[in-house]
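J.: Pasting the structures in now, so scroll down.
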Structure I
Amino acid sequence: MKIFIDTANVEEIKNAYALGIVEGVTTNPSIIAREGKKFEDAIKEISGIVGDETYIFGEVIGLEADKMVKEAHEISKLHKKMIIKIPMCAEGLKAVSLLKKDGIRTCVTLCFSAGQALLASNAGAAFVAPFLGRVDDIGWDGLQLVSEIAEMFAVQDIKTQIVAASTRNPLHVIGLAKCGCDVATVPYKIIMQMIEHPLTRDGLQKFLKDWESVPKN
């Protein structure tokens, strides 16, 4: 399972990419707004860090299909491997279908059911983004939703990839990998939590302490 970083913060992206474990960057209007930069400037800055061959996801704001398509064409010019995020709605599905004909790859976002994921794939979405944590927030099982979508796509030989969003903790990421998710997009702090473990820290400290007793001459 691939790991993307869910942020527009330049330092977080630099640090994550230096680890060699991140293969894409996802953004949304809320994430961009937190950085206080123009959308175009933020995407170009991210592109300069990750290079031309890395996926960057950027979202449209319009709510009508024609406006989404127009925005998508403009956003797609900002990066070689730009993926356009389109909200799940009737107008969004229309836009996805039109954009596929234009050769622009899309990700249907704000997906909360397997039925929505199926419609997104039929419309021509390259990716679909179920929101794991937000499903959990209303008392349902986010991992079960992703598992259901993954099983359905496998049975039907659907090529649309699952990009699970709204991951809240390391256990979410492990659960996604186990249920057949293609990509987990993860905040920087969760990536760092996955690296840390008290036994790893204690083990390293013991190694260093023991090394002090090793004769050096």
Structure II
Amino acid sequence: MIKVFRRFLVAILAVILIMAAGTFVPRPLFAPAREAASAGSRRILVLSNPIHTDIAIPLSDDTRAAFAFIGEAGVPTADPAAKWLILGWGGRAFYLETPTWAELKPLPLFRALTIDNSVMHAEVFGGIDETHPLVTPLDLSAAEFQRLVEFIQASFTREAGEVAVIPGAGYGASDRFFEANGYFNAVVGCNTWTAAALRAAGLRTGLWNPLPQTLNVSLKLFN
């Protein structure tokens, strides 16, 4: 019994050390200085809940054009009340079948902890309180913003040049799900996708950020 307890403690300590390294070791380790903010800079938001992060992109003529396929799929990006396009990547079973914690089921959870196909989720919001503790504002130069947009666009699966909308999948009238590239698991999950998207733009994150909390800490430390 003592040996089992010791092994349990060692496993817990190993997880803590890995999480700490993933948070406090920057990725990339060395990075060139970022461009100074200018008139063409754009503000994005990282939206967090206890287990998931999304990226919020401001809706304007250029972003509506860049993500026209989302509007064509039924997300009301042209609505004047829509100010932000919210984009996230995640495991197919868990994302589609768990709109709220009350609807959590064993099989989607099992798939999320092992391996699953991935999906992209897109929806629109009106105003967002940027001072909320679960909102992280980030200012990107025009070039950084364009690289972020290109990374997100490339995350959608395309068939014959068209994105693959998942029929009937959505939580309401203002969102849709799409097939995505890559596989989801407990190591490479929704928050590591968010981190990868931000690194593609030119930001630095932690070495490995599987949780919103570690990602947000690393963003504040290294940017």
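J.: For structures I, II, calculate FRET efficiency 1/(1 + (r/R0)^6) of positions 72 and 168 (r between Cβ atoms, R0 = 25 Å, to 0.05) and state which one comes out highest. Write out the running numbers ahead of the final one.
T.: Values: I: 0.30; II: 0.90.
By FRET efficiency 1/(1 + (r/R0)^6) of positions 72 and 168 (r between Cβ atoms, R0 = 25 Å, to 0.05), the leading structure of I, II is II.
J.: Same structure again: Tell me which of I, II gives -15500 when you compute helix-only ellipticity at 222 nm (-39500 (n - 2.57) for each DSSP H run of 4 or more, over all residues; to 500).
T.: I
J.: For relative contact order in percent (Cα under 8 Å, 6 or more apart), the calculated result is 17, so let me know which of I, II that is.
T.: It must be structure I, since only it matches.
J.: Here's a follow-up. Given a value of 23, 13, 11 for semi-axes √(5λ) of the Cα gyration tensor in Å, for residues 88-175 alone, calculated from one of I, II, which structure does it belong to? List each step's numbers first, then the result.
T.: Details: I: 23, 13, 11; II: 25, 20, 14.
It was calculated from structure I.
J.: If distance in nm of label points 7 Å out along Cα→Cβ at positions 64 and 152 computes to 1.6, which of I, II did it come from? Each step should come with its number before you reach the end.
T.: Working: I: 3.0; II: 1.6.
Of the structures listed, the value fits II.
J.: Separate question: Please compute FRET efficiency 1/(1 + (r/R0)^6) of positions 96 and 200 (r between Cβ atoms, R0 = 30 Å, to 0.05) for structures I, II and give me the label with the greatest value.
T.: When FRET efficiency 1/(1 + (r/R0)^6) of positions 96 and 200 (r between Cβ atoms, R0 = 30 Å, to 0.05) is calculated for I, II, structure II comes out on top.
J.: Also, quick follow-up: Starting from the value 0.99: which structure in I, II was Rg/Rh (Cα atoms, Kirkwood Rh) calculated from?
T.: It traces back to II.
J.: To which of I, II does the computed value 0.20 (FRET efficiency 1/(1 + (r/R0)^6) of positions 24 and 160 (r between Cβ atoms, R0 = 35 Å, to 0.05)) belong? Present the calculation step by step, with values, prior to reporting the outcome.
T.: Numbers: I: 1.00; II: 0.20.
It traces back to II.
Where a number appears in this text, it was derived from the coordinates with a stated rule and is not lab data. Fair warning: this is a prediction, and the values are worked out from it, not measured in the lab. Cβ atoms are built from the backbone, for glycine too; each structure is taken alone.
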